[in-house]
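These are the structures in question, set out in turn.
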Structure P
Amino acid sequence: MEMIHSNPPGIVIYLQQEGRGIGLANKIAAYSLQESGLDTVDANRALGLPDDCREYTSVRNILAGLGVKSIQLITNNPRKINGLRALGLNITGRVPCIVQAANEHNVGYLQAKESRMDHLLEGQFCYWNHGDVAA
């Protein structure tokens, strides 16, 4: 939100697709599996769920309704870019969304997103603890 505010114009479209589209109850079950040691991908798979089942037709429709002809997308997720392009959206650029891990647990989550889901993080995440880098 701050990035868009500082670099207008911009639009935030929020889709209620908890847990990459698996729903809140399944996401809670996946969290439980993650607490036992599985990463985010393996937790979904252990529940018989896809890695990502989000659908973006509503984004295309919203942007068309607003008369938006092209976008620069704030994302690290190449699946999102490909999904939106497959719907006919003209994506003229990608703006990385690099975040610092809030704790050591987030580091593993971000590493799984990068290595298992091909997120474009370029290893640019870390967790600082008393001056030491955990990842």
Structure Q
Amino acid sequence: MRVLFVDDNAMNRLVVKSMLSAAEVEMVEAETAEVGLALIEAQPVDIVLMDFRMPGMDGLTAIRAIRARSDAKAQLPILMVTADDGLDLRARALAAGADDLLRKPVQMQPLFDAIAMAMAMGSRGEELVI
């Protein structure tokens, strides 16, 4: 499995990469949404973890751009990852096309559970319960 993690914080990427590598999951990383979108264009990925707040393009805008694609990559499972705790954030993420939302700091078991559920369900716009 190949996971793309888009997050402007190098420490967040390092922590998630160590969790995924422990399970022998390959992680590709991007520090901006623009770089993440370019990687989706250039490389095969199985699932996207997208940070909410980043300089430049934010995660919601990036998710909308992925969903607007006219190819199969528009259906990639996408999990929004955020430290924000706004009451309507989950609804906003789902409306943008995310399959679910994970809170930072990311914990190993919820991460793996969310990835497994998103991969099993595919991107159907259904809310996942973790």
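Where does the value 18, 17, 16 come from, among P, Q, when semi-axes √(5λ) of the Cα gyration tensor in Å is the thing being computed?
Only structure Q yields this read-out.
Taking 9.4 as the value of mean count of other Cβ atoms within 10 Å over residues 3-10 derived from one of the structures shown (P, Q), identify that structure. Write out the running numbers ahead of the final one.
Working: P: 9.4; Q: 20.6.
The structure behind it is P.
Where does the value 21 come from, among P, Q, when relative contact order in percent (Cα under 8 Å, 6 or more apart) is the thing being computed? Can you show the working numbers first?
Values: P: 18; Q: 21.
Computing relative contact order in percent (Cα under 8 Å, 6 or more apart) on every structure in P, Q gives 21 only for Q.
For percent of Cα pairs over 19 Å apart, for residues 51-114 alone, which structure out of P, Q has the highest calculated value?
P
Values quoted throughout were computed directly from the atomic coordinates according to the rules given, and no laboratory measurement underlies them. The structure displayed is predicted, hence computed values, not measured ones. Cβ atoms are built from the backbone, for glycine too; each structure is taken alone.
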